[in-house]
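The structures considered in this document are given below.
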Structure I
């Protein structure tokens, strides 16, 4: 078994793609419109992950203006070389960390969080 992707529903696909590609430096792997069923799928991957590695799937249902997020989903996490560099890039594109930087609960690893345009949390762990 191999992990493939995490799907999240977004309200503004272009805004979300901008956040992931420009703010976090991901690459857009594919984008497909399904006119009959009125939705678009976009797959993005961190540039540090190998081809075929895990992705974020953004699903945009054309006729849905808002979603109610439950409280069971927590976040996705990415290892980064430098949280300070990620934060610098985020700020250059109009975003910022939502928490941190600080330390993990065990006090051993620098961590931070950033929220995407729909409020999904991405944990950044300085691990390189």
Structure II
């Protein structure tokens, strides 16, 4: 399958076990390509700038820094801004409100909403989530 038809996903997750599970889940989805996994705020910001993913799956608690720092680094006015799915174990109302204020597309609880992840990713891919021309 060509790059032009694949939606590019960057995973920002500090749990190696969960990152492995999500990676395996993504590999099974058609037209969705995992372009990398990082576990710190700085690495996430750098990968977003260099790789321009279409979708970001973002944990709020990272090995160093936070998902909120990553969200604040995104240019909300840019056409290149990725869709953002927050996937967190810290589903507190104030975190949800802050994430929504920062423009996330979905806010999922790791234990309760994990099953929604493939549905969301498939939906984004079907909507032409990939920004690449060609």
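Read the figures in this text as sums done on the coordinates, not as results from a lab. Keep in mind that what you see is a predicted model, and the values were worked out from it rather than measured. Cβ atoms are built from the backbone, for glycine too; each structure is taken alone.
Here are the numbers for the structure shown:
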| item | result |
| --- | --- |
| Which of I, II yields 4.5 [distance in nm of label points 7 Å out along Cα→Cβ at positions 63 and 79, calculated] | I |
| Origin of the value -11500, where helix-only ellipticity at 222 nm (-39500 (n - 2.57) for each DSSP H run of 4 or more, over all residues; to 500) was derived from one of I, II | II |
| Read-out Cα Rg over 2.2 N^0.38 Å, for residues 55-102 alone, computed value 1.51, structure in I, II | I |
| Distance in nm of label points 7 Å out along Cα→Cβ at positions 7 and 119 - highest-scoring structure of I, II | I |
| Highest-scoring label, criterion being mean projected area of the Cα convex hull in nm², among I, II | I |
| With mean count of other Cβ atoms within 10 Å over residues 47-54 derived as 10.9, matching label from I, II | I |
| FRET efficiency 1/(1 + (r/R0)^6) of positions 15 and 31 (r between Cβ atoms, R0 = 25 Å, to 0.05) - highest-scoring structure of I, II | I |
| Structure (I, II) behind the derived value 16.4 of mean count of other Cβ atoms within 10 Å over residues 23-30 | I |
